[in-house]
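Several structures are given next for inspection.
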Structure 1
Amino acid sequence: MNERDQFRRAAIEQGVPEDEVARFAELIRFRIHAWQREEGVHAGRRGGRPRLPVGMPWPTCPKGFPLPFLLRLDCAALPRVPDLALPADGTLLFFLDQEGAQDACGIENEKAYSRVVYVPAGTETADGEYVLPVGTARESFLAPEHEMYAAVQAELPDWLDRAEEWLCDTQIQLLRDMPHRKEMSALVEQPWPERDWWIERDVFVGGYTISAQDPPEVIMMDPERVQQGWSLPRAERMVARYEEEQRVMREWVPLAQFGVPDEEYVNARFLIRHDDLAARRFDRVLSFCEFTE
């Protein structure tokens, strides 16, 4: 029995109608929350030097500069959560040049300034070594190092607590079809209590995207569908926008989200399609570096 099934059984035992439980359960997303405190399972390390497959060069940006290494996740140690087909073993290494990402225009251009490397278990590895272009000043491409520990958390969409005037008709109807949503929210909180978090220090795998501005799913919406929506009355346009955003969210999942070290207003966000994650196609990961200042 996975976490979502666990919730369903608890809610039905509380007397909530099964159809209402099913609607609410679809809104729950489970994520892995990793932090520096020695609580939970050891999940990996922020910063330090990566172990790359022997013979693999350090990832670089189009200008030939090494991409800063920010995070290692140990897949075998990570908790399993529903709808997140992480590798059963091996390591995931995350590289990002936030300055290059800031200057890039468009999703494909930003992709050139980030990289996710999957190293399967049993691969012969060595400490990664980067090489600077001739004539450039030497600078560190390693982030401060510290261990990370993780546990599972449950998330609900933030619009559940908004006033109806800010919602589209689809969301309003969902709320009206879930009169026991407060009781069900309490049931979610019991086994998976929300912990204090700070994106500057913590790491999130799966769940909903963390966004101070427009979430990546809005940026990834089909521009033709968005354009068509502008010809609709406001209520219908809001429904169309919500449904398009939900389509993207069903297709993509946050692989990792965390603050960039020494950059108070910069958040790294790596997204991947569910089918690419299951097939280990990490070369298709997209970066959505967020600048919140």
Structure 2
Amino acid sequence: MSRASAAGFELGDHVCWCIDDPVSRLDMAAAFVAAGLGTGDRVVWCTAAPLAAIAGLRELGVAVAAALDAGQLSLPSPADWYLEDGQLIAEAVVRKLASEVADARAAGYSGLWAIADMSWAHRAGVSADALARYELLLNRAVIGGFVTLACQYDRRLLRHRQLRPITMAHPGTIYQWPPSDTERSLLRILRDGPVLRLIGDSDLSNRLALHFCVAELRDDCAVSGVPMMIDASALRFADGATANLMLQSARTVPGGLIVHCSRQLRSTLDLLGGAAEPSLSYGDHMR
């Protein structure tokens, strides 16, 4: 369990895990799988080489046999998980993940951990833009707090400009193993009805993910007519763009936006015009 605890994952995490060698690929995946199994949750590892993955888990001391026999662990192939007629259909994958979540809940699990080696996408000719869009959509499945999702991307297969939007579509990105203390400060985005809860750090590294989740909440609240609520009390850091996103959202939702946040973030919001914005208000602590 010491290997697993080093990963520091929790339900609600959606992480881009950058790799550049086969040893770290297996080491990271084994830690993730062990963490999920150790908490008694359902675990899915999408890999093109399931037999090698099982052998690697055994060599690293992960009790894989019992988990496979019990159905707690499964290792689907990328072709089965991602592709329809050789094409990545992002919406179909999101529906498949939602089905996995429903099955895990029905089986009595308290969470689902899924990790995928995304190297298959390079071989299948999937564009970086398509992958970024896919990763954005996956946030829908994670923000409910039942799923932990890690996506392994090989930096040797993508140029920096291609990888950048993919990492920004994730609330968190890890570039080394074990992750540094800084990298443990990932953004976790959770949603409960009209409330979006932000935990960790919000900055350029996860801007696309935050924009996507806020936009989804904003659209839903606009339709229902209820106020949009953001609990940012657990944000350790929020840049000016985060504050501006909140302020602009307040102006576009009929019911306005209620924010619970630190004095520092409130000061930033007020400096940007929040103090004079009637659609923005500050609430008490929201659990």
Structure 3
Amino acid sequence: MTMPTVDKSTPITWTVGDARLTRIAELEVHWPFSVLLPGAEDVIDDYDWLRPDFVTDDGRMRLSMHAVVIESDGLRIIVDTCVGNDKSRPGAPPFEQLSTPFMEDLEAAGFAPETIDYVVCTHLHVDHVGWNTRLVDGQWVPTFPNARYLFVQAEYDYWRAEPQDYGPVFEDSVQPITDAGLADLVSPDHRINDEVWFESTPGHTPGHVSVIISSAGERAVITGDMIHHPLQFARPDMASSADYSADGTSTATRLEAFPRWSDGRLVIGTHFAGRTAGHIVATDQPNSWIFTP
């Protein structure tokens, strides 16, 4: 496993009807496929469309840690707040005590933290909640002081009681939000406004959701970790070793979602490197799709 490198790529922006979506990258990691998708290294050469965006020259998976800011009907909504700086993550060495310019990059893109209205966490894993808080005078305080933070109730309840494998994730990145009175515990089909709502996509975690954007006849989805890597479009049966349950729920979720999501909508992968977004296209093989620009 290699140490992460800061991704200084220019923010990527997409337009979905009247909504505007902007990707702000924190870092990129290049890991052996065996870290998350055991067996994938044996099949990646069968899918030439994976390169160069999603597979390195030496056959490792390219994974991006990034947030997506949605601008919709006067609201600013940030989805998944990456790893964060200064955090103790002994169970996840690549994320230990990071120091990246993510906040500076977010502000340079025009998104000062006090202008964010909602913070959405598709789930409460270490690399999706980190910038919920930042360290100020030895205390973890909300990064986005004027925002409501939306946590799915089932997800919150699970991680509040579950031992943390990667460090005090709940304690430093979720509990301070509750203590500050900024948390809203919501249902997995919660609707923020007429253009943005949640879709339940369980399996990676109990209360995992994806985020749907629908505006002026166009649609997009931000996947969260119901899929980690585009190889899983071709092989939806290839579950991540990071899934909380080995009962096949995550595979069933992908097999249910991908046919619906292949309706022409923009699919934005929460960990997809390179171009990050594209469209799902069915193949002549059952339960197999490709990912195209």
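Just so you know, all these numbers are worked out from the coordinates, no wet-lab data involved. What you are looking at is a predicted structure, and each value in this text was computed from that prediction instead of being measured. Cβ atoms are built from the backbone, for glycine too; each structure is taken alone.
Computing helix-only ellipticity at 222 nm (-39500 (n - 2.57) for each DSSP H run of 4 or more, over all residues; to 500) gives -7500 for which of 1, 2, 3?
That value comes from structure 1.
So Cα Rg over 2.2 N^0.38 Å, computed for just one structure, reads 1.08; which one of 1, 2, 3 is that?
Considering all the candidates, the number was obtained from 1.
Here Kirkwood radius over Cα pairs in Å, for residues 176-255 alone has been calculated and equals 15.5, so which of 1, 2, 3 was it run on?
1
If we compute mean count of other Cβ atoms within 10 Å over residues 40-47 for structures 1, 2, 3, which one ends up with the highest value?
The maximum falls on structure 2.
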